[in-house]
1. If you rank structures I, II, III by mean count of other Cβ atoms within 10 Å over residues 3-10, which sits at the top with the largest value?
2. Suppose you compute helix-only ellipticity at 222 nm (-39500 (n - 2.57) for each DSSP H run of 4 or more, over all residues; to 500) for every structure in I, II, III: which one lands on -12000?
3. Which of I, II, III yields 13.5 for mean count of other Cβ atoms within 10 Å over residues 19-26, as computed?
Structure I
Amino acid sequence: METLAEIEKDWHRVVQFVEERFDKKPDTQAILYLIGMRELGLLPDVKFSKTDKVGLIHIAVCKILSYQGYYELEGTDQDGWPHWKKVQEMPFVNIFEQELLLKQHIVHYFKEEEIIL
């Protein structure tokens, strides 16, 4: 289990990686959006509706939480959008713990996908 200091150090590496590529410091939602686009396989110049953007963040959340067995990929629809099934309930956490949990799983995604080492 990683310590809070290790998670924060790795989180800053992820933020720096994204910031260097987009010239803007991202927040958690922006990084989730990028993960969703990456999982969908579309380039950033594609215009998405507000509903699509929410869907991209949902894809990212399901993907990163799938590493812990909370979600499982069911397949993709005719437009290539992945669909996930919840296989286990998440433990109840407060808003601060939720943010930390997301950061921890985002870091894991970036390492697992060998985006950062």
Structure II
Amino acid sequence: MGFLVRALANALAIFVAAAIVPGIEIRGDLSALGAGLVLGLVNAVVRPVLLVLTLPLTLVTLGLFLFVLNGLCLWLTSALVKGFEVHDFWAAIFGALIVSLVSWLLTAFLSDQGRIVVITRR
């Protein structure tokens, strides 16, 4: 259930990125949902391998290379999903930044069961 919630958050984040970044296009709700699912799978399978392989470069750039890795994961998702296009490198970088921020905000307030988490002060 948690993966489905994160996939829906990714789909919404991809919609937001397509609305803001000029080089990202999405054609329909089904393409956004598919892109959210594929991005979740890419982040779960491919991204950890890339993190290990590029660890020295990430350390040398003080973590800034992670933006490039996130952009490459978004670009890979656009290559796999029909109806979702990322046109150039910089659109992938800025789109990945927006997708990361929006999905982080959404999952910060949602539990793995899909319920809204209310933070109370005691």
Structure III
Amino acid sequence: MKKPVSRKEARARRHDRVRRKIWGTAERPRMAVMVSNRHLYVQFVDDEQGRTLAAVATPKGSRSPTVAQAQELGKKAAEAARAKGIATVVFDRGGYRYHGRVKAIADAAREAGLAF
């Protein structure tokens, strides 16, 4: 019989599965999305060197991020990436479903000029 797992452990397992297939380089970094109860975070990671090239997050005063805030964050992320000379990325959904806020971040980043 399988041992029941928490939501947090299940997300970590899904993220590990995704990370086995996705790898960021300096030319094409991994765009990693993290969702918490209060904030959304996006990082551009070069996995070869283990460095974060750029990062953005929702403002500190905000509470429980909405889809509209996710769209704004996607635009900010694309601007931050272009400022660092990043044009193409590999999208890492972080074990979350590609739905709602995660999808809104990705779509807004694409519209702002990032190639996935």
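Every read-out reported here was derived from the displayed coordinates using simple, explicitly stated rules and does not represent laboratory data. Please read these numbers as outputs of a predicted model, since none were measured by experiment. Cβ atoms are built from the backbone, for glycine too; each structure is taken alone.
1. Values: I: 12.5; II: 18.9; III: 8.8.
Evaluating mean count of other Cβ atoms within 10 Å over residues 3-10 on every structure, the highest lands on II.
2. On the way: I: -19000; II: -23500; III: -12000.
Only structure III yields this read-out.
3. Details: I: 10.9; II: 16.6; III: 13.5.
It was calculated from structure III.
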